[in-house]
Structure I
Amino acid sequence: MGYLLAVAAAVLFGANGSVTKIMMEAGLSPAQVTQFRLLGTAIVAGLVLVVVDRAAFRLPRRQWPVMIVLGIVGVAVLQATYAAAVQRLPVGIALLLEYTAVLMVALVAFFFFKEQVKTRLWVAIALVLVGLAVVARVWSSELDALGVVLAIGAAVCLAAYFLIGERQVAKTSALAVSFWTMTIATVFWSFVSGWWELDASVFTQPVDIGGVGGELVVPMLLPLLWNVVLGTFAPFLLSLAALRFLPATAAGIVASSEVIFAFAVAWLWLGETLDVVQIVGAAVVLAGVILAQTARAGKVVDADLALTTGPITTVRDTAVP
């Protein structure tokens, strides 16, 4: 059951990159897509907290500075850079680059926090570097350079969130962290997203979601709702549910399959393809990420929870009864 829940979360999140790309191709900017996603997820998380944990709305004063940093860096900037990267890169490659945050977390934990790491980390570094060079085809520079920078910037934001969050917000529930960081990010992004330039007609604006399968026009509201509910909040809940049945390491490794699903959905739906060499490179990077995922003693970055609703703290690698 745990693996089924984790895979379902990975499928939904992997597909969401393509949904995001379709909305931007229909006319929304990365900033506007980010604004809608942040606001919608904050509202959904808040409604759930009203039912299950109203105490979460009383945030201790000492946690406000950390939450503000997490909301701005780990959610607002993360989501915006990822959306912008997806606009310029194939969906799978953008997500693959963002997943290098797992490697960054392990390196910073080792060099700056003096954590013990397993020797496989150094193998993981070599795999990721070689794999990324192959995916990017550095000998011919085929990938959009700005898109690569944006995706790596998203990885840095994600890594920063984990490194701050696991030390400062460990006693706050994942749902509460999601609500507060999303709310803070919404307020921050509202000043620069250009939402005031849109009118209500944006929700009924026709969007072709048919992809390579042919024309299928729906109102913009439909992919927007998918982006918030099925692309963000549902994977978050499924990931939490999976942790009731799986050790954190197993859940984190299954979450890495999001990259595979992102490639698959973008290929089947949007017609985005990689050549054989790039596919091999992507597989090498993913192998390195999985090794890095298991390199820290007793901890694992559950990137699935992070990338769906804004990162939450890392979790101990213990089975949940």
Structure II
Amino acid sequence: MPREQQNTRLVAVVGPTGTGKSDLAVALALALDGEVINADSMQFYRGMDIGTAKLTTAQRCGVPHHLLDVLDVREEASAAGFQRQARDVVAEALARGKVPILVGGSGLYLRAALDVLEFPGTDQAVRRRLEAELDELGFESMLSRLLAVDPVSAGRIGDGKRLVRALEVHELSGRPFSSFMPVREYVRPTVQVGLSLERSVLRGRLADRVHRMVGEGLLEEVAELDRRGLRAGKTASRALGYRQFLRVMDGQAGIDQASAETIVATAQFARRQMTWFRADPRVGWLDAQRPDLLEAALTAVRESAVVGVRLKNDD
């Protein structure tokens, strides 16, 4: 068993899109005798390959990959569902003596897998009733109701949808919605490796990637997924690139315009991702362009494993 594997239970490779997380995850898996677990919410979907930069079978280099291609484009992804699946896969990999390596840029999904985080239940009947009451009584009246049972949430909420959700959670659970907020507490020992790039370099890389996707057949992929019900999918239809190229299908934009819009939207998304991950002090950051990236990542894994991390339990 490699020395690194003896001290490490779970590794996560995080950061903004376009920084090479998937490639590093494969390299780490090969070095650590590990398996990769996808935490990119758009790579859950079968057929969404080019537009999500999903690694090909050859690029996976024989490393087992989990939670890729598990949903039809009509299905809705959920962080709660992913939490259950990812934790099961992690436990199964550990039972086989493998190092599980989560990789992706979907911040909430990663937090769901790594951290102490509860997802409150939902009830469509209760929600519809509360929505009707909101229409009848108005925002301020319903906010006053929430203030009486959950002043923390009431002070944060500024729209009807979140107001209804907070009231629904309290009615179903008897607990304030604010009590379900995540804490930065791992459910098992974890090392997070973050990849970053200087902003102008990342913008150029993202633009090149979009143009490459178009050359590889992104429009044809969107057309095929459209025939399979892409527009009916609440999650998949909003994916970067797919949303823009559906407009090409509808004659509302040309390929050049859709490409430019995708580049802008992807750069904006990358900035939001960086803001999310930078807020987590547990992430150890590496320059994605450094020539010794793999060795630096392995060093980070070893040192973090030896020093230890704050965690809830080590089961």
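Among the shown structures I, II, from which was the value 0.90 of FRET efficiency 1/(1 + (r/R0)^6) of positions 18 and 58 (r between Cβ atoms, R0 = 30 Å, to 0.05) calculated? It traces back to II.
Given a value of 0.90 for FRET efficiency 1/(1 + (r/R0)^6) of positions 154 and 218 (r between Cβ atoms, R0 = 41 Å, to 0.05), calculated from one of I, II, which structure does it belong to? Don't skip to the end; give the middle numbers.
Details: I: 0.90; II: 0.40.
Of the structures listed, the value fits I.
Have a look at I, II and say which one yields 191 for volume of the Cα convex hull per residue in Å³, for residues 50-201 alone, as calculated.
Details: I: 162; II: 191.
Checking each candidate, the match is II.
One of I, II was used to compute distance in nm of label points 7 Å out along Cα→Cβ at positions 122 and 138, and the result was 2.9. Which label is that? Before the final figure, lay out the partial values.
Details: I: 2.0; II: 2.9.
It traces back to II.
Looking at relative contact order in percent (Cα under 8 Å, 6 or more apart) over structures I, II, structure I comes out largest. Of the structures labelled I, II, one was used to calculate Rg and Dmax of the Cα atoms in Å, giving 21.2, 64. Name it. Matching structure: II. A value of 3.8 for distance in nm of label points 7 Å out along Cα→Cβ at positions 98 and 226, calculated from one of I, II, originates in structure II. Here helix-only ellipticity at 222 nm (-39500 (n - 2.57) for each DSSP H run of 4 or more, over all residues; to 500) was derived from just one of the structures I, II, and that gives -16000; the source is II.
Values in this text are rule-based calculations from the coordinates and carry no lab data. Everything quoted here is computed from the prediction, not taken from an experiment. Cβ atoms are built from the backbone, for glycine too; each structure is taken alone.
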